[in-house]
1. Say we calculate relative contact order in percent (Cα under 8 Å, 6 or more apart) for every structure; which of 1, 2 gives the highest result?
2. Rank structures 1, 2 by Rg/Rh (Cα atoms, Kirkwood Rh) and report only the one at the top, that is, the highest.
3. Which one of 1, 2 has distance in nm of label points 7 Å out along Cα→Cβ at positions 28 and 44, as calculated from the coordinates, equal to 3.0?
4. Given -8000 as the derived value for helix-only ellipticity at 222 nm (-39500 (n - 2.57) for each DSSP H run of 4 or more, over all residues; to 500), which of the supplied structures 1, 2 does it correspond to?
5. 1, 2: which one has distance in nm of label points 7 Å out along Cα→Cβ at positions 12 and 68, as calculated, at 2.4?
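Every number here is computed from the coordinates shown, using simple stated rules; none is lab data. Small disclaimer: the values here were computed from a predicted structure and weren't measured. Cβ atoms are built from the backbone, for glycine too; each structure is taken alone.
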Structure 1
Amino acid sequence: MAKWTPAHEAPEPLEGPVVATVTGGTVIWFVLFLAQLPFYGRLDDSGHLWRLWTCLVGTGLGLFGIWYARGREAAIERAAGQG
């Protein structure tokens, strides 16, 4: 198997309001969870209860993402201050 070599360099990663984007996504997941909560019985009867729990898991992962993105931005700022 031959070693793969890229034809050109990878582009720089896109930077933007990462924490705001992750926070917005987390809020959307939580709102979707709350919107489906009144229909718990209907979702359970039709076998679609996984939709409710998917929204809750999305919220939990979003909270982790907020924590991670804030730490990443703080580390980037620290590194920029040292250089």
Structure 2
Amino acid sequence: MYRGQRGGGKNKFFQRRKICRFCVDDGMEINYKNPKALKQFITERGKIIPRRITGTCAKHQRKLSIAIKQSRQIALLPFVGKPLY
């Protein structure tokens, strides 16, 4: 490549804008007592999935992380996932 030139071409992948599930559906509530709903937002290793991947807005991601942490404290969700060995 020459200096000043960039790799042009068309972008093969079009990333669709992610929308917040909680903003769209008013009936869906973030509650630490509901581990089934919270499990969608943690990995199999037990880590909280970031909002750039899930698509949740900042306001709901903060509430979600607090609810996950509360649920871990009262042993509804695990701190770590299953061991790999």
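1. The maximum falls on structure 1.
2. 1
3. Going label by label, the one that fits is 1.
4. Numbers: 1: -24500; 2: -8000.
Label of the originating structure: 2.
5. 1
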